[in-house]
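Chemist: In structure tokens below, several structures.
Bear in mind that the values in this text are calculations on the coordinates, not laboratory data. What you are looking at is a predicted structure, and each value in this text was computed from that prediction instead of being measured. Cβ atoms are built from the backbone, for glycine too; each structure is taken alone.
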Structure I
Amino acid sequence: MSEYVRLNKYIADLGICSRRKADELVAAGEVKINGALVTDLGTKVDPTVDVVTVQNKTYEPRTLNSELFYVALNKPIDVISSASSEQGESVLDIITADNYYKPKFRDDVTQLAGVRLYPVGRLDKDSEGLILLTNDGDLTNELTHPRYEHEKEYEVTIDTKLTPDAKKLLTKGMLVEGEHYGGMNIVKEWNQGRRVVLTVILKEGKNRHIRKMLGQLGYNVSVLRRIRIGKLKLGTLSIGTWKFVEKTDII
């Protein structure tokens with residue numbers, strides 16, 4: 001027998017956004033159930049029967065105990081971290097049998113038939129590296145909400161060595177365009193030819209966080225690669241390929 005669940009939890013379980021953001025979408029008239037507009041925050045749905053529409057995108061009924069999947073992708077530059085391909089090639093377009101990291105085991109990919117995956121957070125179009133995709137809304141919320149302070153590690157190539165004052169500002173945090181950006185932990189700094197490479201760790205991640213902070217101080221970022229999310233490392237996963245991982249690999 002199916003069970004009813006709160007609408008905000010169901011939307012979060014779909015990997016669309018957090019429960020709080022889901023409530024905001026409901027209040028703003030952005031959510032429908034079976035074609036009818038819903039504005040009551042206490043509304044419940046039957047995931048096995050009800051058709052839910054969020055911001056004009058429709059989600060068909062699913063099984064309450066649907067299997068949860070976790071995919072690690074090494075995102076190439078110029079691919080967008082979105083569940084939609086409207087603005088260009090999306091990370092979801094790469095999750096194919098041809099791009100599976102073990103060509104001899106491409107049949108494993110059939111597990112994802114009919115599964116809706118969503119990227120966890122964002123990685124700039126002009127950045128590369130590790131990105132997670134999942135249908136686990138609770139994990140998505142935990143990894144993207146600042147209060148959980150899950151680390152994300154990056155390798156950043158800039159044009160010149162950081163000054164002591166710049167390091168202090170980057171570590172402490174700073175105002176960028178009137179908004180406060182939290183500090184980063186600069187783990188390592190080394191020369192690579194004429195350029196300098198930094199290893200930095202963030203516990204919160206605003207839009208273009210690293211690029212904006214460095215840009216504010218006059219540094220040009222030529223390469224930005226994410227190499228770790230929580231416990232999960234990018235490792236030797238080739239650019240443009242992906243693999244299944246376990247939740248315990250991540251947190």
Structure II
Amino acid sequence: MRTLITDIDGTLIGDRPGLKAFNEFIRANRNYIRLVYATGRDMREYENALKDEGLLLPEAMILDTGADIFVKKQGVYISEGGWHSKISGPSWDIKKAAGILSGLEYLSPQNKENPYKLSYCAALDDEKRVTAEIDGLLKDGGIEAEVIASHGCYIDVLPKGCDKGMAALYLMEKLKIGRDEVIVAGDSENDADLFEAFEKGVLVGNARHGLKKSVEGMGFYEAKADCASGVLEGLKYYIERENL
């Protein structure tokens with residue numbers, strides 16, 4: 001049994017024929033491949049993607065860049081409350097964090113409600129400088145956080161130790177799945193933590209430069225095809241390699 005943990009936007013979505021082929025492959029191999037989504041979308045946005053894009057229902061999903069984990073149990077998706085307990089440390093105060101960052105004029109808050117995530121839009125001409133400034137301001141205010149920039153315009157602020165990779169590791173431990181049984185797939189900077197957490201991964205053909213640079217030299221498969229076609233290409237590569 002293998003577990004595929006894949007991002008959605010730009011990784012599965014963006015190639016309708018490719019997504020159709022990917023879905024057909026997963027359906028035909030459901031006894032061999034466990035499907036998990038890891039996305040920056042919240043629950044409402046995720047449900048819209050299911051309806052509008054024709055995504056398959058997964059065995060579990062990581063939403064809001066790692067802030068929420070849901071596992072399918074007897075046909076119902078149940079929130080992993082233990083994860084929230086783990087990331088709810090004394091150094092996380094979302095109201096205080098929001099207040100500290102309210103003085104940064106280049107940050108435009110997104111209208112999302114999650115007690116474990118602040119979301120912003122910004123023109124990120126220098127992501128490292130911006131994330132370092134935000135991190136420094138939060139630390140000065142006593143807030144320990146993960147500051148994740150992606151796509152040149154999004155910034156997520158989450159509790160320390162909370163990102164897609166850490167959430168995926170927690171989920172795999174809960175499901176008693178070994179790290180060597182996992183294949184990850186992604187396209188953008190907020191997927192970097194997934195690749196750092198596991199040994200096998202697929203960079204889709206349209207992966208952003210920031211992600212490629214952050215995992216350069218780590219031996220992940222770089223697909224020639226974009227989006228879902230690239231995920232399927234990489235998935236087949238790892239399966240065929242294991243069967244040699």
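Chemist: Given a value of 13.4 for mean count of other Cβ atoms within 10 Å over residues 39-46, calculated from one of I, II, which structure does it belong to?
Modeler: I
Chemist: Tell me which of I, II gives -4500 when you compute helix-only ellipticity at 222 nm (-39500 (n - 2.57) for each DSSP H run of 4 or more, over all residues; to 500). Intermediate results must be reported in sequence, preceding the final value.
Modeler: On the way: I: -4500; II: -11000.
Checking each candidate, the match is I.
Chemist: Tell me which structure, out of I, II, gives 7, 33, 37, 19, 4, 0 once P(r) over Cα pairs in 10 Å bins from 0, in percent is calculated.
Modeler: Numbers: I: 7, 28, 31, 22, 10, 2, 0; II: 7, 33, 37, 19, 4, 0.
The read-out was computed on structure II.
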